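What follows are several structures.
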Structure I
Amino acid sequence: MTGDLISRIKGALLGMAIGDALGAPVEFMMPGEIKAKHGVLKEMVGGGWLRLKPGQVTDDTDMSLCIARALSSAGEWDLTAIATQFAAWLKTRPIDVGDTCRRGIRNFMLNGQLESPPNEWDAGNGALMRMVPIAIFTLGDDNRLQRCTIGQAHLTHNHPLSDAACICYGRLLHLAIAGASKIRLRREVSALLSEYPNFTFEPYKGLATGYVVDTFQTVCHFFFRGKGFEDCLVATVNQGGDADTTGAIIGGLAGAYYGIEGIPGRWLKKLDRGVVKELDELALKLCRLSPYSSNDAPAD
């Protein structure tokens, strides 16, 4: 593995956690409220409705860690292992868990159910927020990406808009890790918009809710306008709304694009030390399990 590849893979996982920790204290706040309290939020301040410590992560990172641990331990795709990790996590009574995620996990715990039934109300961003380890595990194989994405998503979220956003985001991560340009990434989003025009983000509507369409629009708007990792992330979390999740998702993408070197050191130092260590180790383990290990480069 090249140094650039390792940098981007680690950047994706750690960027996700940093976005989660930076955005969580302003979750559910409006932009005006954030400005009144923080000016421009640029530091990991902690607090918020969850009363977090500075640098503490939430369910976005926790569930991504569950996926990464399951795949690393199994050494292959194992949906039951992922669901089992989710169940063990839920039993710890985490500080935050979305209602749709909780329902899907409980259905597995009670009935062994590995696929939630289709539900028109399940177009939230709970499956999208945990896509980074799936993207790394499937590097080099778009068919595998699609298959694993739908499998993990349907544990809790079974909705066409969620599926489409998750697959597109996974492809964006593949491209970013491969070193593709923003122009190339933008073409990938255009392919999504041709099939699902409701994801159109120009002009940006300013909605950063937990609805997967609003989330994806927010991430695309600030990623393609951003001049660097910090610029992308700060602009996104200061939009408020579901700020931990929009922060985690753009953090994963911007981290993959700009690499670990593009992430401000002050944020890495503030992030929970145990989380940093584990994500750093899992990054390489996931890549070694990916189809990339037998290919010349990640899928472009």
Structure II
Amino acid sequence: MTLNPWRLRLLSQLDALGTVRAVAQAANLSASSVSQQLAVLESETRTQLLERTGRRVRLTSAGLILARRARSILDQMEAVEAELRELSQEPSGLIRLGAFQSSIHTLAVPAIQRLDHPHLHVEIVEMEPHASMPALLAGEVDVIITTTDFVEQPVPRDIDVVPLGEDPIVLLTPPGQPKNDIAACKDEPWAFDVPGSYMANLATRLCRQAGFEPRVVGRFSNYMLTLEHVEAGLAVAVLPALAVDRRFDVVTRELPVTRRITAAVRRDSRAAITAVLDALHTRSQSDER
């Protein structure tokens, strides 16, 4: 014997509402359709569930038992469906996270370590800000950590941006050789990021605003190499504060420049995307940073 949940619901409603007409109105059906479905239920159960009293029908003793058990059965089914919906929203799958260099060890890795979803896997891809937004739009990554300061055009309408905080830009000088501002480094050798990168363009602009063209003696895509160069007394440099590893003996001075750190995603309601964004936001707000 197979019981149809929809027909069980009609039987339960008949017990609660009293008439086939009332059940039909509640179910948005015709009275004849309700009667037909209840007759099918009788056939399925091989039991008389209804009896006529004049022009109306009422539930038999068996009908009353099944109608009241049906409520419990239907409630349990709804509870199971709710649990399954929750399970289907458990973050899972692979999320590709594009992050610029200095955000990897300060934001991306700690955020991923906070995730408590065994079926969610995050792949970190190093991407500078000028490259990450095109990669996001092309579907090459799912989430990016970026800075929107360099973007000349508005953020596309199908992209959602989540602020993560601000990161001051700092001047780095060798130990024992503090400089208060960019202008004081006019005659110093400079270590720059690679040509065309966000930091190389920013450092060039800051030097020119201070009235000089920098003498570049080293270009490094790795901030650790820049820090080593400055620590050795071979150059001065400009880096984001996030990039400054305290293990290096360098002097830092905050400049009146900050960059806005954001996460960005294509509009997507997947639980995995939301979990990664929440972890990044929590990390950015923590005192650990």
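When distance in nm of label points 7 Å out along Cα→Cβ at positions 13 and 221 is compared over structures I, II, which one is greatest? Numbers along the way, then the final one.
Working: I: 3.2; II: 6.5.
Structure II gives the largest value of distance in nm of label points 7 Å out along Cα→Cβ at positions 13 and 221 among I, II.
To which of I, II does the computed value 21 (relative contact order in percent (Cα under 8 Å, 6 or more apart)) belong?
II
Using the calculated result -0.29 for log10 I(q)/I(0) by the Debye sum over Cα atoms at q = 0.08 Å⁻¹, pick out the matching structure from I, II.
Structure I accounts for this read-out.
One of I, II was used to compute helix-only ellipticity at 222 nm (-39500 (n - 2.57) for each DSSP H run of 4 or more, over all residues; to 500), and the answer was -19500. Which one was it?
On the way: I: -19500; II: -12500.
The correct label is I.
With distance in nm of label points 7 Å out along Cα→Cβ at positions 21 and 109 coming out at 2.7, pick the structure among I, II it was computed from.
On the way: I: 2.7; II: 7.5.
Going label by label, the one that fits is I.
If you work out mean count of other Cβ atoms within 10 Å over residues 61-68 for I, II, which one comes out largest?
Greatest value across I, II: structure I.
For structures I, II, calculate FRET efficiency 1/(1 + (r/R0)^6) of positions 77 and 181 (r between Cβ atoms, R0 = 30 Å, to 0.05) and state which one comes out highest.
I
4.1 is what came out when distance in nm of label points 7 Å out along Cα→Cβ at positions 5 and 197 was calculated for one structure; which of I, II is it?
On the way: I: 4.1; II: 5.6.
Computed on structure I.
A short reminder: the numbers here are calculations on the coordinates, not readings from a lab. Since the model is a prediction, treat every value here as computed from it, not as a measurement. Cβ atoms are built from the backbone, for glycine too; each structure is taken alone.
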